[in-house]
1. Out of P, Q, which structure matches 13.3 when mean projected area of the Cα convex hull in nm² is calculated?
2. Comparing mean count of other Cβ atoms within 10 Å over residues 10-17 across structures P, Q, which is largest?
3. Given that helix-only ellipticity at 222 nm (-39500 (n - 2.57) for each DSSP H run of 4 or more, over all residues; to 500), derived from a single structure, equals -7000, which label among P, Q identifies that structure?
4. Work out which structure the value 19.1 belongs to, where mean count of other Cβ atoms within 10 Å over residues 42-49 was derived from one of P, Q.
5. 0.25 is what came out when FRET efficiency 1/(1 + (r/R0)^6) of positions 26 and 114 (r between Cβ atoms, R0 = 35 Å, to 0.05) was calculated for one structure; which of P, Q is it?
6. Out of P, Q, which structure matches 2.0 when distance in nm of label points 7 Å out along Cα→Cβ at positions 50 and 106 is calculated?
7. Which structure, out of P, Q, was P(r) over Cα pairs in 10 Å bins from 0, in percent, for residues 34-121 alone calculated from, if the result is 17, 49, 27, 7, 0?
Structure P
Amino acid sequence: MSNDFPLYFDPALFAQQQRIIKAEIGVGSIPRISEFVNHTNTSLLVEFSFSKSELGFAMVQGFISGTVIQTCQRCIQDTEVVVEQPVHLIMVTPHKMELAQREGIEIYEYDGQNIETVNLVADEVILGLPIVVKHEELDQCDPKTKQWLQGFNDEDKASHRDNPFAQLKDLKIK
């Protein structure tokens, strides 16, 4: 983790100071993400800038990008998953939630204390990960899996039957 990357931050203070955070973070240093990935030796680039929203709430905008290794759900082999997660949040305490909803920006609720930076990064990365992980192309999957899936598709085409109700569309009721 970069020395420029704070472990905690005060959203109001960072917004007032218009702070910018740019850091490369090892996936292994973000514990909540490790349960979603196979290898923790990759890293993510985090770029956050802090400012105030129109109604005066602390706001963070930026981007998280990088690559993680997950398990392809077709062939059960490793596949690289590109993370490109934009971040656009306002930081709100529970008692100001109703007012904050007028902003029309995604809300990140916190208790008024400092926010653990890696938790914010983890939340956003998890939101950006695919629900079903798979290689982008079937050709990238394990050859046996590829062969099996292609055979399965061929069987579907061969066993395709005409819809028994297709003839009814030609009947007219008078």
Structure Q
Amino acid sequence: MKEGLDIIDILIAEWKKERPELDAEAMQVVGRILKLSNILEKRTNKALKNNNIYYTDLDVLATIRRSGAPYELSPKQLMESVLITSGAMTALLNRLIKLDLIYRAPNTQDGRVKLAGLTEKGIKIIDEAIVLRFKDAKSAVEVFNKEEHDNLANLLKKLLVSLESE
């Protein structure tokens, strides 16, 4: 790769050559966000390896943990915070049950709904894993000074809010 170029620069240059009529400018942002997402998820999985959990596990466990005591949420509540399909959620919850990180219990307000709750082991694992996750996130953005960090955070928030409102 040429110095100063990243994979997105190369992809855009290739599209400009093959399809010059396409406006590829937005891919400078979108392509990099997608590439960064992939890289950051891999970094997280590597950081969590010793805890025997993956990024999606962390996402579910952290969502339940953030909810506060008694650390129980319905699958619907989890789906609002976690970016996976309902079928994948069921499989993930079953996997977390087998690892003894969560339990399923009937909701006292609605017996048709089974809540997902953290076991003692689940609380221990997520409390350890979230420290690693935050350290890894901090390490990933150390390339920015405070002003750059704040500007990027605000720009990404603006984009996220805009896209979520569609």
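1. Going label by label, the one that fits is Q.
2. Details: P: 17.5; Q: 12.8.
The maximum falls on structure P.
3. P
4. P
5. Details: P: 0.95; Q: 0.25.
Going through each structure in turn, the value belongs to Q.
6. Derived from the structure labelled P.
7. Structure of origin is Q.
Read the figures in this text as sums done on the coordinates, not as results from a lab. Only a predicted model underlies this, so the values are computations on that prediction, with no experimental measurement involved. Cβ atoms are built from the backbone, for glycine too; each structure is taken alone.
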